[in-house]
1. Comparing distance in nm of label points 7 Å out along Cα→Cβ at positions 95 and 375 across P, Q, R, which is largest?
2. From P, Q, R, which structure was Cα extents along the principal axes in Å = 86, 66, 46 calculated on?
Structure P
Amino acid sequence: MVSLKWAAAAAVAAATVTVASAAPGNKGVNFAGYFPSEDVSMQARVDLDIKAMMDAGTNWAAARRVYTQGKNSEDEEDGAGLAKIQDWSTRFNKAGLQRTEPAAIAGRAFWGDWDFANRHLLAVLDGKNSPKYGLYRTGAWARTNAARKEMVEKLTKYTFVPLQVGWELLLTLTDYAKKEEEAPEHWDEAWAYYAGSLEKGSGNGFSAYALAEKRAKNFGTMAAGRSSVNRRILRAMNAGKRQVRAKSAGAGLLKSAKCIRALLLVPSIQGCLRYSYRVSSTTATSRLPKEAAEAWAFCAAVLPALARANAGAAQRVRQQVFLSGVKRPNWPIVRAAFGASTLNKMGIRCADVGSLNVESPKAAHPVCKDGKLTNNLAGTNFC
């Protein structure tokens, strides 16, 4: 391919996309602190699609086109033209390896649909009512442009991206066990999707990495000027990068993957807690549709994992934050749902989540006290 300058690459509108030789995600090129051993620059560019969907604003048809048709990245896995964020969810409709991915299994169990993320986002983009996912046609808050824009952004970043990262982790583990040469590339692709091409390491980007930086400041979970979550994911990624190229390192590689799976949940748990509290207590009523949508989007991202640990707690949270009318969540109910015993069953320590009291002392949300982490699929004890 003929390379284009990185600054102009986002304007390419053809089914073939080219990137510069020093683009984020190129082999050995630092992006957000990670140096990939393979060229994953094309995968990193999917954050440009996320940005394009956000930039579409209330032009729902334009956002839908980017979502369903792709724009800025080639689908190198399937060789089918442009990469499509929609495929990150709809792939689970087909039987196969993909249906062994833990987050997909949990999502199917909770929502009742393998393509739960896709169904939710289409309801938002099309402005339709869904008893499962939100009343985006008639709901007093859900139907507003402010709420729908938040849902497009947050669902894409914090439900779709973790699903895609989890899929790449699964492909890595599978290919490593089979001694397939693609294993290192899949591992690098996990970081490419998590960070994205625009991320510099400070939370300035347009993928899931950025949320960890934002919420760490609210919950007191910073570490040496950066989110503790991002620092530990980066450490696990670097460990896995070595392990995937070593012989007899499968156990260590699996631990690195389990560490990342758990850490991916933490920023959305923090977001669920933060916005549930804000909506329950704010006097700025003009912001309620936007912030209620943020509460629902963040909580929706973690409800499947929460349900696996405590089904009753997940249903209680859903009832409090479901986006429909003008009901405000009961903050003590949401707060109690993420207590120590439930977090530990999710594979998360109390200190991973931290305390909302750092930002909002009246939230009465101190750091809880751990019991024993008991999740064998994901856990920060594997970090």
Structure Q
Amino acid sequence: PREKIAFNMHASLSSNVSWVSVPTHLELMNSARSFSVKVDSSGLTEGSHYTEVCGYDVKCPQSGPLFRVPITVIKPCKVHDETYYEMKSDDLTFRAGQIHRRFIAVPVGATWADLTVVSMEKKLPSRFVIHAIQLLPQSAYRTHEYYKFITLPELAESTHAFSVQGGVTLELVIAKWWASIGTVNVKYIVSFHGLAPTSRVINMHAAEGIVRVNSVSTLRHEEISPSLTLKNCVQPLRPSEHKIRPLNHRDVLPECRQIYELLLTYQFHQSKSAEITPNCPLLSDMLYENDYEGQIWLMFDNNKQYIGAGDAYPNQYSLKLDKGDYTIRMQIRHEKKEALDKLKDLLLLIEQKLSSTISLDVYTTMNGALTGKHKFGTQKLCPGAMTACFIPPLSEDKLPKGALLGQYLTGTISFSKSDKAKKA
């Protein structure tokens, strides 16, 4: 301990590039020390750049660095074409397992991108993996992720559309599948598009009448053809019973911190056979980062027979149910009883997939929506131009049979005329 307390070393800091600035010296002592590093990437070219900050003992610099601080800067490629917002690659040669990676600065206002991969090989088909991802603050990587296998025939092209967030760097990876033998030459084109509605989430209530939605072409000339489809009927449930109790001796954290469980009981009636997905929206999008330790649920029928179970990410746990009464028991754990007490009235959603989707008509004017005339066909928008569309409430004859008060319908709305963009 005395040697550690008396420890003292003079270190000199150095960087071999002009875009990294560090102090000249650092005094190492028996406690943690920090120093500032300034990175100026304004003069760097597009692509990846790497350097290290090295610390040397001033008494013995010939012994080599005491420590290294690695610095990697990736400067994304900018889209210079401000007419079509396209970015073209050079001709690329791929072997089995070879990866091509590119970072792209997505133009502000872009809402989706089209990726076209073109094969220039005359004799050999090939198989590729496309992976596009963007990272947003406080969001999981899967929020803006596109992953797909494609088979590319000889002298053919394949186009794929995926959603993007404008102003956020896009990492685009194209890799030749490891089992796809041979060497092929390909190139690709990335084009960005933008049709932005006034709100990403549109809420409609029959009592409020006709809903107006404005949309803007943010980048380039676009063809707009709105379509609205309802796909699910959602039933909110409140727990009929709740219990908070301590778990057994195995569920004790260090320092004798007891873990408690909250047991919530939900009951609902299924009016007909359908595919359903239980969803706890407050917790379902979190797993390891969740402050609560679990969100496991079990489903039983009226005879107390086990039907299924689920956890976070509800899209993975769909169940096919027959007509009847069902019970869901949900367990949430935490070391503090007061934290569990806040969730005693936690809502659970039962998302039922409709046997057939419901399409709503979209109109160009308010009067058209009232009279059922002048349906929205296709319009061409110039960059920066805005148009309005009007959506009347759903008629009662289109409501799904067995729908109850308090339930609501969910679906998707798309604005682009492109079929691929509608699925992005």
Structure R
Amino acid sequence: MAQSTNREEQLEGFESYWSRRADTSYVKFATSYNTATVDIENKSLFLSVNGGDGFFEPGEPLLGKTLACSVGDGLAEFADAPFEQAVQAALAEIAAASLSNGSQAYTETVLRAVSNVAALSHYTRAFPPCFTEVCMQAAKDYFDYLLLLQEEYKKLIAACFAETPYDNEIREFTAASRFYFYCMMENTGLFHSLTYHYTCRRVTKCIGEKKGAFTTDVTESLPADRYKKYLETVEDTQNTGRTQPNNFEKAFDLPVTFTELNIALPALLEQEYELARLDEVLVLEFEQMLRLNLRMKRCKNCGHYFVLKGNYPTDYCDKIPQGENKPCQMIAATDKYSQKLNDCPPLAIYNREYKRLHGKMKAGRISHDQFNIWKELAKVMRDRCTQGKINLEEFQSWLNGYRF
């Protein structure tokens, strides 16, 4: 994006830039009717996928579902998605089909190629493009929009949330201060208008099991702690003998204990954002990340960005990488233990024998007590071997000669 030269141009900023990108002859981007809410207390973002004009679904169906993620996870997934490689493959596929331009087969090829790219992140699945004409140029317009957005947010993540060579000097900078410095250096800003309205609710959205950055396992329920307090209040009210409505309840023809309900379970003010384009959900999440002063790292196992939680230092994320069945943190712990076994032969010998005898205990061939006695004695011998008081052969001989 070209640098702004004065304050007026700067205030047009990002929003007018993406509005121009969305105003092409072949693609319409402002076509979705999705809505989003943010739970700041629990650092969660909820995106309701409602579809829109010409809506199609890349990847697994999302229409009518609510996507939930921890704030920062959606932006990290988008920034790390392999769009560039996929775009090259998609353009080659479309070019190979160009001889049949205008045919049904060509149309299907273009849409399939675009779908393969859009399926690479949840946000691109939730905000697919609407083509006014299905052709190579339409695909290029969409891909340009996608790659420019990704490049912009890669720079913003690196500038505002990720580790830098200057961490010792700027460790105390907030994410917002880092963004301010970025805008000052780039002579630009992220000015964007989002439409939202307020609602009041007693129920809250709750995230169920997550197997990646996102989940559609979202439920709504009363907050358990406040509902318990309400039930206790009702019980106290009944115990004190209040069975008739109070003056307020009488005036508005309300049931008994309505007053207690609203004291124990106050309505919560909620902002619901109306999102029509992909860039709008990205700027919404980015803004919340600044508000929450989040920090990010690249996982040393999968190489993807992840949000640091609390003050707990870690180099590995809790996501399950493609082709694996365990999260990176568990993979790293297993690799670290394997390295420890390689570096400590007595531990490796003990571990191998432990697994063998534990299997015998599970099969009922030795008792639990017998196994525990062996385990404690074996630990003593293992430590003596590690300290050099006995050698490996003596340790192995003791293990081989142990009798239950």
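Values quoted throughout were computed directly from the atomic coordinates according to the rules given, and no laboratory measurement underlies them. Just so we're clear, the structure is a prediction, and the values are computed from it rather than from any experiment. Cβ atoms are built from the backbone, for glycine too; each structure is taken alone.
1. Details: P: 2.9; Q: 5.6; R: 6.3.
Result for distance in nm of label points 7 Å out along Cα→Cβ at positions 95 and 375 over P, Q, R: largest is R.
2. On the way: P: 55, 47, 42; Q: 86, 66, 46; R: 82, 80, 52.
This value belongs to structure Q.
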